[in-house]
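Colleague: Pasting the structures in now, so scroll down.
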Structure 1
Amino acid sequence: MKLTINKIYTSDKDKNGVPFKSKEGRPYTKLSFKCNEFGDTWIGGFQNKSNTFWKEGTTLEVGKDIELEDYTGKDGRIYKNFKTISVEKKMEQDIDELKKAVKLLHDRLKVLEEGKEKDDNYPDDDINPEDIPF
């Protein structure tokens, strides 16, 4: 499924202006977006190197760029969250795609080579029309 971002919001502070910090004390930035495919629903997560360039109009592919999950909040409401796919997982996916492409090329080359072997009875050079007996 492809998602097209139509609104994006980032913040490194809460409503009171206090910077977000992890349990370990590291600062972080929240990133939320709306997309055409989910209407008025905000999809939330964290900003990182992989998604700092996202803007309105950016197209994301679920399973390739992000993973989506539902989260039930303390208020009982269901929220939609995202996680960006790790660089390692993206590389795995790219390698798998390359393997498929190489296999397809190998299979096609094999078919072409088999076809050439069948046509070995025909001369490789051009046939002169004057050499045809009829």
Structure 2
Amino acid sequence: MPAAEKLDLKRARDVTPSEAPARGMPPLAAAGVDLAKWVLIFASVFIVLALGLLAWNEANLSRIQANYVEALGPAQSVDAVNRVSELTLQIEDQRKAFREFWLQLTQMILLNLMLPVLTAILGYIFGSKGGGQ
């Protein structure tokens, strides 16, 4: 490699690569790509909303549980301890049922509805003669 002092910069010229020819997609394939983008956006928004609802419910039930325990005050009798224990079990059962319901609903919508639609759209885009070029 030549040293920097031996380079002749007076004879150097600026070189830029030529522009590559751009070919657009056929209109039907472009519509398929746009539709696939919207399906992915819809699925992403649904996942974010489902996770937000689950987080809100967990925070809300924790606050309710803390309020009940605080309202009962210090355990002065066996009856008060039993009521707090029963309340805690009921709240935990409600949390578990709520989580299971939303998990099953989310799985049903995403796996049984969104995934087949997205697969069909992408299969059409990449499997059609115009989309693969």
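Throughout, read-outs are computed from the coordinates displayed, never taken from laboratory work. Everything quoted here is computed from the prediction, not taken from an experiment. Cβ atoms are built from the backbone, for glycine too; each structure is taken alone.
Colleague: To test your reading of the models, identify which of 1, 2 gives -8500 for helix-only ellipticity at 222 nm (-39500 (n - 2.57) for each DSSP H run of 4 or more, over all residues; to 500) when calculated.
Modeller: Here the read-out was taken from 1.
Colleague: Using mean count of other Cβ atoms within 10 Å over residues 9-16 for the comparison, can you identify which of 1, 2 gives the largest number?
Modeller: Looking at the calculated values, the largest one is 1.
Colleague: On to the next question. From 1, 2, which structure was Kirkwood radius over Cα pairs in Å = 19.8 calculated on?
Modeller: 1
Colleague: Out of 1, 2, which structure matches 19 when relative contact order in percent (Cα under 8 Å, 6 or more apart) is calculated?
Modeller: It traces back to 1.
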